[in-house]
Structure P
Amino acid sequence: MIALDGCRIERAVDGRVEIVVADARNRAFPDRVTESLGVCVKFGPDHDVRADGKELCYPRDAICVRPPGCVWSTPTTGPVAFLSIDIEPSLLPPGLAGSMSFADRAHVPDLHSVVHTLLSTAPRLWKEGLVTQLIDGLIVRGLVHAGELDRERAPHAAERAREILENAFAEPPSLAALAAAVGANRFVLLREFRRCFGLPPHAFVVRLRADRARALLARGGDLAEVAQRLGFADQSHMTRVFKRLYGITPAAYRRAASR
């Protein structure tokens, strides 16, 4: 049995996130030290795992979180499939720590959706934002710990970030660049931004684009030109976003607005 035999392995976010997709089969993982933050969703039965000297049970169809420094092994998994995301230290908050833990899949963002975006042509703001949200969600749920983040605040960072995004929504900066521009840790910025505006920065940009599209279409704007001007990937992308937010296609909205 080979641990990653037959797995599909891809990298995203400038190679700093490794994604492993494995079909159902029996596998064995010899002793290994996790240098990254690993988040793995398993599809299959319970199996034993040894982590940091403790004998644990990886529950059926659950999420496993492996913090940096975790030493673990599994003699046999049984017939399981899995999707794993490993995030390099450069994307983690300082001092992130913990021990191997498990969670119900419903308590963690859908990893398939996260992977779909990470492997797409979405802007870096989207990808970095999703990774940061995933990590922050693990912290909030106590699956890993980063004590400094709970004490750090940046009350004016969200407003400054909003101003930057409103002026650059067609080509937004990465989350790292945005955080640097407002002088805040990106995890703190994400929390402050959501607290102030109800959305993370990348979702705020999507809303901005859709709102601008609605105004331009009301004046009879060409669909393809509006999509290109506002930074959508293409007209189809604008249509999907517009319909999701407003319940109507851009073309139908333009017709209704012209009556």
Structure Q
Amino acid sequence: MGGACADARTLAELAHDAEAAGWDGVFLEDYILYQGVSSTPTFDPWVALAAMALRTNRILLGTDVTPLPRRRPWKLARETVTLDHLSNGRLVLGVGLGDSPETSFTHFGEVTDTRQRARMLDEALDVLVGLWSGEPFQYHGEYCHVEEVVFLPRPLQIPRIPIWVGGGYPRRGPMQRAARWDGTCLYQTSNDGVWSPAEVLALKAFIASHRSASTPFDIVLGGKKRGEDWEQERELISSLAQAGATWWTEWIPPAEPEVMRACIQRGPLRID
């Protein structure tokens, strides 16, 4: 998270405002340099989420998304379990490859090859879940190596902290990866990022055809700034919900505190 409101104290207050205004969740972007701009103040999302957890009681908290290939999964396992306990089980972990041209990769010697980062992401997810289990766990992959260890405590959430997988739609890799986990927070790569009900139906069918689990699965859409015509926005959200979407996320651009607070206090666009 970056910008004038990105420090942990301010975000905690904004999260408190969001809960009071009826929002269902607050999700932070995970950058080393916010959107690759070194001149923008950037703060750590996990420290900020901890502060937000202490100022809220109901709303879900999480990242959308954490680029797992530039994270050590055992460190993230410890951070996420700590935050899951601190929030009384309100954490969702959004993950993705990250954007390889982005300076958080290129300026710090991180891997930029897409196929390599995809393999790193899959291994890191396996390690995360193995460590979250609280059982003896070891792993020897191409990139991740863990000698037998027991990570305690386990997350409060059962069977584990939910994982949402990001990436570009309709790319097959992210959709197949998402089907292994608990949800998808894909972004639309065409049509100016606007989803259609037909695309949601196609995504839902693809996930169902690649998924054996009968547990709930979230389809998370949106991620853009609210349009000027709120009724038109509601119609779009309603049509996507009827097609199978379960979440609509609204991006509130970084701004001065009073501007962001006003956007939050107006509340979400409800369709029921």
Structure R
Amino acid sequence: MNQKNKLFSTLLMGGFGNQIFQICMTKEIEKLGYTSYIDTSNFERFRNVNLYPVQNREIIFPLSHFSLKETPLYFNFLFNFNKFIFPNRFNPSLIINDENFNPDNFKSFNKLIGYWQNSDLIKKNKNFLINALSHNEFLNSQFNKNPVSGSTALHVRRGDYVNINEELKDGFFIEALKYCEENISEFSFDVYSDDYEWVKNNQIFHNANSIFKSDISVEGTIKAFGNMVCHENFIVGNSTFSLIAAILMEKKESKIIVADPWFRNQGSCLQ
């Protein structure tokens, strides 16, 4: 069966970072010659549902920014119809996740349900993403600014990470800032966080130029991301939000610090 007879639909879910990874995965499928769509139904389904400890999210950018289209109704109808009619072995519908992605096993109707958090996806689609996000007037102006030498964006994600016990320990930020002070000429830093009061009252960040409060609204997300990309260096921590900003804006002289391991880090950091 050739590519024209195989269709794909990627479920969009999570916050800004997850959405960008899922969009990049969809574009990778398109590069293989397949027709791909984006399914945004998940956001409407959980709009008024309490998902504690995880926070409800919104679609950040129109699909048109990425030259993508919503999954047509007939795709979902046939996908679900196949599940009831055909036994697994002969079912022309397939759910693909982070663990079972294999081009040799693609079926006629394929649903991609996963997070696809591989930094190589962002690197391979760097130019595409900058061009797509530049449809937003504010982000377009921010992408075209030259960062101040030594300027560093430090991202502190708490919020739902605190609820699920995945926030980074103080030791990570202490070590990351020490590394930057010793290795970045004219080092200065701004903090971006969803927990403004915690950062403001934490002695670790007393030398910050500014502390910016961010939230998960569409407007707040775009504003925080736009301000973040105007830096030369990045202390990412364990958030895909700031990781994407770092990869898109990385220059030869940039320093990018991420948590290692990504979750429940006890203080180590990785350049």
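Every number here is computed from the coordinates shown, using simple stated rules; none is lab data. For clarity, every value in this text was computed on a predicted model and none was experimentally measured. Cβ atoms are built from the backbone, for glycine too; each structure is taken alone.
Hey, FRET efficiency 1/(1 + (r/R0)^6) of positions 103 and 135 (r between Cβ atoms, R0 = 35 Å, to 0.05) derived from one of P, Q, R reads 1.00; which structure?
P
Given structures P, Q, R, which gives the highest value for FRET efficiency 1/(1 + (r/R0)^6) of positions 95 and 223 (r between Cβ atoms, R0 = 30 Å, to 0.05)?
Largest value of FRET efficiency 1/(1 + (r/R0)^6) of positions 95 and 223 (r between Cβ atoms, R0 = 30 Å, to 0.05): Q.
From P, Q, R, which structure was Cα extents along the principal axes in Å, for residues 119-166 alone = 32, 32, 12 calculated on?
That value comes from structure P.
Consider the structures P, Q, R: one of them gives 30, 19, 12 for semi-axes √(5λ) of the Cα gyration tensor in Å, for residues 63-214 alone as calculated from the coordinates. Say which.
Considering all the candidates, the number was obtained from P.
Tell me which structure, out of P, Q, R, gives 68, 40, 27 once Cα extents along the principal axes in Å is calculated.
P
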